[in-house]
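All of the numbers you see were taken from the coordinates with simple rules; none came from a lab. Quick caveat, the model's predicted, so the values are computed rather than measured. Cβ atoms are built from the backbone, for glycine too; each structure is taken alone.
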Structure P
Amino acid sequence: MISLNREIGSVKTFKVYKNECFYITVNNDLFDLNGNTIGHNCNSVFQFGIWLVFLNSIKKTTVVYNINEKTISFEIDGFISLGPSEKNTVNKSLFLATYRYQSFKYSAFFDCNNFSMLSKIKHNEKMVGVSVLLDTVLLFYKDNRITCYSIMDYETLWQLSFQELTGVENIELHSDLVVVGNKLFFYLTNRLHNGVASTFCVDINTGKLIKEIPEFTGDVKLFDGMLYTAVDEDIEIMNPETFNVEKFNIKSEMDKNDLQRIDYARWVVSDNKLYFGQNFGAHQAKVGVVDLRTMKITDKHVFPRKCGSIGTIKVSGNKLYVHTQDETLHIFEV
């Protein structure tokens, strides 16, 4: 069962880490859930391990807050931003970020322990896009191709063009880059053109295709060692070792519970449950809960119309966080 525990208004964005939650208000102030002020003039925030990193737009500095110690550990001139690679950093000793200081802007590797700059990217390339940082290589997506770079010398180890992989023009990435062992999974589609849609698995060491899985389609996500996709009335689960795919249609459960669909990318899996949001035409925004062991809908919550649509949904610890269009953060016990 989910139970609405708290609502916080005027929230622009939020981050969760284990049982902690931090949010930036529309006035650009950063708070924790206890109402403690962490910073002001915050125009963006990202979370990396125990660090909460926010940018002070007035002082033009990067402020690094230690979540465990609840103190500010560093303040660095210029802006350091992970951007879209925040959630895809597997390497625990360094991270890749864009650094901006005065008129300079470039990408660089930073030490996870003290945020010192270890090395500037050799080609001064702006690493703006989807990337995954592993122990020895960086996987980077841009312009409909994936490039694998060596961290040691930033030499290109391999490139994979989506057009060459599929033989189809204008095919695009529509998921994260998901790493399982030495395998890289991603979903490509040009559905608007001629209906091509498949998940692909390639070898991280060589960039060679291991397998195309056309029966597994959607926003691929990894939870507890299994791959999931979910959209509309369908849930798919794939074993990344065997590539075995299980498909479930929950239309009857949706109908019984007055729910219409799982919105693309607005869902998360935790403890054998799939939590999803829906924004459907004139219907009110809703959150539903699917027990993945039985494929039954066990709970739902209907938001007042004033909340508008659901933007972000996350689960951490025993809490479900839902951010709605009216800039309200809704916190549920699960």
Structure Q
Amino acid sequence: MRVVLITRFYRNGQTTHVLTLCAELKRQGHQVFLIISRLDCPNYASWLQTNAIPYSTHGDPLRLVEFLKKWQPDLIHNHSGHTLQASIALGEILQIPTLTTTHYLDFEPKELLAQQAAVVVISGEMQKLFRLSVPTFAIENGIALPPEPKPRQFTQQALFLAHVSAKKEENFVKMASSLLAWGWKVESAGNWRYSGVKYLGWVNNIWPLLERADLVIGTGRTIREGMSAGCATWVLGEYSDGLVTPGNVQALRKTNFSGRTQKKPFDQKKAGLLQDPNDDLFRNLGLFGRRYACKNFAIENVVQNLSQIYAYILKDHHGQGSKTGKSRIVSNIAGKGGIVNETGDHCS
């Protein structure tokens, strides 16, 4: 299939997901063209060029109509509320279907989603909140799994990997000050600085940082990437859901590892496992995280599931769709709560 992906550039997991999605769609035999407005980071542009992904940074996708008519895409997959209206207009001009992945609970303009051929939500929490009149599928964002991590000694190394807003600041200060007081070596990749924490700035290749971390702290994609690298992970954003364990991972996953499962602030009194860390506990959490990530978060699975949705909306667009077809896709991709569960082990 020939797929146009449209988004606005943000320094967050959403952009990383879209770029990873482009690369995997291409690897699985699809042709892609990315429209990513406001891309002002040379490192991201360099990554797209290195991976031979054709793209445009034009702020108005409608200015690309003549080019796209020649390219002849099959469909448009939008990933941002800011580009939804333009995606719809572009689809109408090109006479091809459009679908949107909603990456936020407060996605706007939500009313325009009714004009999509399908909508993809990224969590069980979002699936319950979004009641739409169009076919809606729950598929989590995926990650490109790193190679099997090498065994490493526990060194009490913690990594904050996050874009920290004002609403997150208090939790991050509380946790960082606690870790420092307890003898942890702490680094921060992203936009957050704190006295005593080694500031690394924005980092595109995070894997060397994860290779030396015993504990990775953040939300969403950060947790998935930390688990895939064999690290123990702690969910911290506007709220703190704590260590990800075999006992709570399903519940935390339903809220996209956002901290909204318990909706409680970081509490030093409930972080005793960090004050006197047990090497074996953190090693075992890392091994568990790696196994779980391989079974649940691989971008290969995400693209396979999206490909079924693409095929479904194309058939529907050409008058060949059916309720049975939609039910079959739901059956194929949906586990408990509508989220893909352990669909294939991609561990190397």
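Key figures
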| quantity | calculated |
| --- | --- |
| Entry that produces 0.40 once FRET efficiency 1/(1 + (r/R0)^6) of positions 74 and 274 (r between Cβ atoms, R0 = 35 Å, to 0.05) is calculated, selected from P, Q | P |
| For relative contact order in percent (Cα under 8 Å, 6 or more apart) computed as 15, the structure of P, Q it came from | Q |
| Source structure (of P, Q) for mean count of other Cβ atoms within 10 Å over residues 34-41, computed value 17.9 | Q |
| When Rg/Rh (Cα atoms, Kirkwood Rh), for residues 210-265 alone is computed for each of P, Q, the largest belongs to | P |
| Label whose coordinates, when helix-only ellipticity at 222 nm (-39500 (n - 2.57) for each DSSP H run of 4 or more, over all residues; to 500) is calculated, return -11500 (choices P, Q) | Q |
| Mean count of other Cβ atoms within 10 Å over residues 50-57 - highest-scoring structure of P, Q | P |
| Winner on volume of the Cα convex hull per residue in Å³ once structures P, Q are ranked, highest first | P |
